[in-house]
Structure formats: structure tokens, C-alpha cells
Structure 1
């Protein structure tokens, strides 16, 4: 019987969705972080549950051919880059297999042709946004970095290979300002102190950069000095903002901002469109790979200029607006009012006149379109990690678009949802994984679904009153 602190030798044969290696002892799966398929290693058991266990790599006896020396000194502590110890080719194989496994095991789809995963052109420096929590060590020194895995313990970090060097330089200038001023640091237990997060954004194409200091108050000591030190360290900075967050919450940003210097926002271009980026605004973290993702979605949408395009979960409108020039009309729906207002501004900024944005959930958007006698020919959905609920899928099926393009950030919920789409008459035509976040465990997937033609009448019950329809 396996127990904590047991030592055993085993081969790593697979990976979990979170990026841990899987081996077996006494027929039970043991999950071991920082290992690779093909490793033969000595493992120490650290936790035993009913059907599986967790282990720690005690000694690497025979390394996998996929292994490489990690080029980050803190990747094992911060836990963000779960694949920095293996080659990029091996990482891509793992992610592609994760998509296939989910579609087969959860969705029940067999012999499905999946296109090769779309690799990122750059494994490092792709993030245009970072959020660094601020804290104090036991000896009172400033800590600035990332939370360790499953904790609120800050791993003090002076560089991160996923983000541009300008972020590191700005963070060092912030440290230097703090050394001069001794500004108080927020204590989440006591809800006292000022400095909570250092939050930075950068326009990859524009080169503009924003530094946002999140504070438990409306003013900082020596604000002019902070501005001067940041600007001297990073001339590309065009916006320095104080965000006020006095709430007892894990949410990073508060609702109010005050610009300390420069512009209130920065800008960037994505798929040929210009977007304004405020501290609260959504913008794809990996802009270059987002263009590849959106390009695949546009390919699957196959717009000719005569279609009505419905973009559900449209957020600030980026994916729908990138296709608006190929559609007769774009209608975006999003439940967050601030995002809708941002989407409208983005449309106006890019002189897009065939776009309309509705604030509400999918069922409400469906009712509005139904009452106006409008029918979407193509629907794009880009839901959060939890995927779609059953009512939304029923609503989409009842609207009878010719094609549905599903952009997913979680293979498990994607597979679950595709099973319901299949049962509702929408069949998978194409699947392409996309690596949006190299070195991390995340993988995106773009799926094309098309409506199965039928001669008999069907009625699909949805949560929108009076929205019942029949197929051809």
C-alpha cells in the first residue's frame, strides 16, 4: 500500500493537463512535476489520495531525449513555465495530444482528423502584459514577482523570459524608487499598506508601454520621482497610471484610475486594426499568435461578404471586428457592459460601420435577432474556460447558422460542448490546436462545425421564449 514518503523508481509515460509527468506505482497513477515523457527517475511520494497520488522528483536516473536545461532560475518555484525543461517540439506534441485525448475520451469522437498544431514563432518574450504582486520578505525587503504554485507566497523575480525586457527594467526602476521612499506595502491579512501590484502593458507594434501601480489608496509618496525614474529606465513608456483598489479582494484592478503622467491608454494594431488599450481593457496577451488564431478562425468562417456574422462572448470585439470587412453585418454580444462600450469604440476607431454590439447573454441576443427577423449565417463563440452551458448550445442550434466556429481555451470543456453540438445536428468539420502560450500548460483550439441537413422537422427547446424553429 502506497504511503507518503515512499521512494520508488519508474518511467514517466504521459503528461497531465497541468504539465506534470505521470508514472505508476502499484497500479496507481502518480503525478510528478518537472518531469518529461521518457524520464526514468526516482520519485518520492508526497501525497496519497484514493485513486491517485502526487510525487516529487528525487533523482533523475535516465533523462528523456526531450529534456533540456531550463534557462530560467525560478521556473520551478513560480510554476508558470511547466515546460521550460523540455524542447519546444516535445511541448507541441504534448499539447496536440491533450486536444486529441479530450476529444476522444470526453467527447467520444473517434478517428477524428486533427490538423497539426500551429506553433508560435517565438517561445520567449511574447507576453504584452504582466501583473506582479508586491510583498515584503520576513526581513522586510521588497518582493516583486509571481505567486508560487497554489499559494500567495511571492517568488521574488528580477526577470521573466516570457515578457519583454522593458518590463524587467521598469520593475527594477520601481524597486529603486521604493528603496528611496520606503512606501508601505499592502498586507492582505491586515488590509493595510499601499502597494499591491505592479501592472504593465505594451503594444507590440506601436512600442507604447503603460506602467500601472495598483494601490490601496489614492496617492503615493514622491509620485514625481517615480515618474522620473520609470521614464529614465524605459523611454518607451507613454503612460503611467495609479489604479486605486481599496477592496478586500484577489481581483487585481480597482475601478478607478488616475493618470500620473502621459496618456490614459496605449494603442496597438491587431489584424490590421488599431485598438485602444486601457488598464481594464481586454487585449490578447500574445498579439502575434492571436493573429494566427484569428486567421484560422476566419478561414473556418469562410465569409464571402453576404453573411450575417454573430460573435458571441465578443468581449471588446477583437475577433469579430477582424472579420467585419468580410461580412455583410457583424453583431457582437457580450454580457459585460464595459466590454461592449469598448467594442463600440474599437469599431468607431477603425471606421467599421457594419458592426452592432448588444449587451446581454446569448439567449437575449438570439431573441433580439429573432424579433427583427435576422438570421446569423455564421456564429463565432470564444467562451471562458468553463465553456458553454447547455442552454447556449441549444440557442445556437435553434438559430440554425450554416457554420459555427468554436474558439476554445480548454480542451476538456470543448470536448464536452462538441458532444452536445453533435447531438444538436452540428458536425465537426475541422480541428486545429494553436499554441498561444508557449512554455505553459495552456492550449487553444479552433473548431469548425457545420449544420447537418435534414428533411424532417425538429423542434429545439431553448430558454428564449417563442424561439422555436424547424430545419430544412
Structure 2
């Protein structure tokens, strides 16, 4: 397969410029839809639209699923709602169609939903049903397409269902067994079907022990279940136990990737889900709030230092170590919060109490703080003549590391408790907070060590 590099993209652009449609389509024949999507994402808007319009409906539909949401919107923004449905959404699996509809501009989304509502096709009604579920639930992740058989049917009927569904489903992992009310009763792995004769009743060999989730199970919990039990597909039932859909591993991987990107951006001080291809104003708007917070924190830090100006004039050497205090406070807090946020995301924090976790973090930070403080004290003794200052800095450093680490643990747990994304605690918020607290602790200890009145 041809490697997608800059030279290849440039060649595609040249062919688009010279309107050599047949040559472009011949080049793209060997590519998977995901690779074509990658090519489109590397083109400018005009070139991307030109390439996308050359694709046949089935390929265009497959490529659309693989594209980032902002690229999807740009490609679909000038296409009539009827054409969006008939050319792109109708061939898709229900969950992919619902995802794309949710990303459309509100006016276009409303028109597409109206078209779906008026359609008598079962597939269209499936998509409408999926749109009612929140995107971060099992219902929002699931596809309606699945293979199910009645518990009283036989192997022959089961195989016939698989043959009927081969055009509808891209991946078939198992057949679900339901009763007369379509309540989920069990599962038949595909490999088991070859072990029994066509007339064998399903009830005689299906596996009744099966893991399933409710439509309103949180997506994070769905991901944890599939990871814990090494599942590639997970059935979804409603509140009455009726089978309504299935979640495949690719949908969960997409969700995990999006969540990781969102948490990384939040931890980096970016308040919106943005992409390098977004407009300058969008990127600026996403970054500005936390930069302003950092600015406010910096002003507050200067105020803290200003309040101790007289002390610094008497002992100017104290100013030399301010960067060490702020840096170590920020680093200790970030380390602690990053570990607990990761544990919260993976649900691996353990069952110990809040105070037990605090005590454990206190112990770890005490050990690390002691080592760093002793090193700093040794430096002051052997390489400077500022023994009292070195002692002050060492004590301050120990206190700051303990306090910053403890806060780094406590703040994510508290944010989790009040339903705020704990990833917030690994960004500028915790850094700014610890800088201010570290400075306050440093000067407070300095006042005591030098007998300076407050």
C-alpha cells in the first residue's frame, strides 16, 4: 500500500487542480476508508470538498465515519439535508449515523431528524431512538443492529438470521438469545454453532451467563466492564431486560480516546475541545480563561511577596530561593494529583477511606520532602555561608512538599465528589494554588526562623 506522506498529498492536490478525477479514484482504490479520511484531513477545505465529492456514496459514507467532527461539518455544511440522509446516513450503522447527526449544526440537524421521523424504514426509527440517549451513556454508544434468535428456535434458524444480517452488520461476534418478550436470556458464540446439527434447539446449548448493561449505564462504566472482562461486544438492555442493541469495542475505544484527549486538554489549561485546525478565535477562546487565571495567580503571588518586602530587604538572600519553593510546590502537587486522577479514571483507587488516602500521601510526601530538604541543607552547609537561610529553606521545602502533595490528592477527590472533572486539578488550577500556598508557608517560616515580627 502507498505510504501517505507529504509527497503523496501534494500529488493528490496536483491531480485535483488539474481535475483528473479518474486518476484520483484509481489511486484511492487501494486505501481503507480511514486512510482516505487521513488524506482529506491533510487537505485544505476546498481540496477536501473536491476529493470528497469524487467518492461514490458507499465509500463517502464509510470515510465520513472516520473523520473528525469539525471536518464532517465542513464537508456537509452545503449539502441539502435530504442528500445527507440518502447518500451518507442511510448506509451507515445506526450508532454512526446518530453520532454524525449530533455533530450537525442545529438547523441542519432538525431537518435531518424530520426526514428520519417521516421515514417508515426501521433503520431510520432506530437512529431516532438513539438520538434520545445522552452521548455518555450505553444508549449513546450502542448500535441497534444485532442478531437475535428466540430461545425455542434451532441452529438452522440461527444460521439463516446470520445470513440475512451479513449486509447490515460489518462485524458479527455472537448471536443473542431472547424469549418471547425479547428479554435477553443468553448468548451463542459463533464458533459454537458448528458443533451442533441444524435441528438442535437453541435452548439446549446456549450460554445463559452473560454480561450486559442498561441503556443509561455511564460510558465510563461500560469501558471498565469491557476492559475487565476482555469483551469485544456488549449487549444493551432496557429497564425491563429487553435487548435493544449492542456496543462493540471500536465504539468504546473511540470514547476512551475522546475522553483522554479532553482530560489532557483540561489538564493543560484548555477549556474547550479544540483541534489545531480550528479557527484562531476558537483556539484563543479555549486557552484564554486559564491564562487569565495564571495571570491573576501571578498578581496574587506578587502581592504575597510585596507584603514581605521589609523582610527581604533585611535578608535579601530569601528572595534567591523563591523559584525553588514555587517550582517544588507546583511539581509535588501535579505529581500527586496526576496519580489520583489517573486512578479515578481507571477506577483503581481502592476502597480505603478519604483520611486513609490522605495519610498515605502525607507519608510519601514526608519521605520525598525529607530527602529534598536534606540535599538542600547539605548544599547550604558545604557550598554557601548562609546556614540559617539554608535551614529556613529546608524546613520550608519540607512543609511545602507535604502540603502541596496532600492538596494534590484532596482536590481531585473533592472535585469528583461534587461532580466536576478531576482532570481540572492537574492543570493551572493546582499549580497556581500551590504557588500561593508555598510562598505563604515560606515567608511564615522565614519570619519565625529570623525572628521577624509579622
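Coordinate-derived values only; no laboratory data. Computed from a prediction, not measured in an experiment: that's the story for all the values here. Cβ atoms are built from the backbone, for glycine too; each structure is taken alone.
For which of 1, 2 does distance in nm of label points 7 Å out along Cα→Cβ at positions 420 and 436, calculated from the coordinates, equal 2.0? Going through each structure in turn, the value belongs to 1.
Here Rg and Dmax of the Cα atoms in Å, for residues 44-115 alone was calculated and came to 11.1, 32; which of the structures 1, 2 was it taken from? Matching structure: 2. When volume of the Cα convex hull per residue in Å³ is calculated for each of 1, 2, the greatest value falls to 2. Suppose distance in nm of label points 7 Å out along Cα→Cβ at positions 20 and 444 works out to 2.8; of 1, 2, which structure was it derived from? So the calculation was done on 1. Could you tell me which structure in 1, 2 was used to calculate helix-only ellipticity at 222 nm (-39500 (n - 2.57) for each DSSP H run of 4 or more, over all residues; to 500) as -20000? The read-out comes from structure 2.
If FRET efficiency 1/(1 + (r/R0)^6) of positions 132 and 332 (r between Cβ atoms, R0 = 41 Å, to 0.05) computes to 0.35, which of 1, 2 did it come from? Of the structures listed, the value fits 2.
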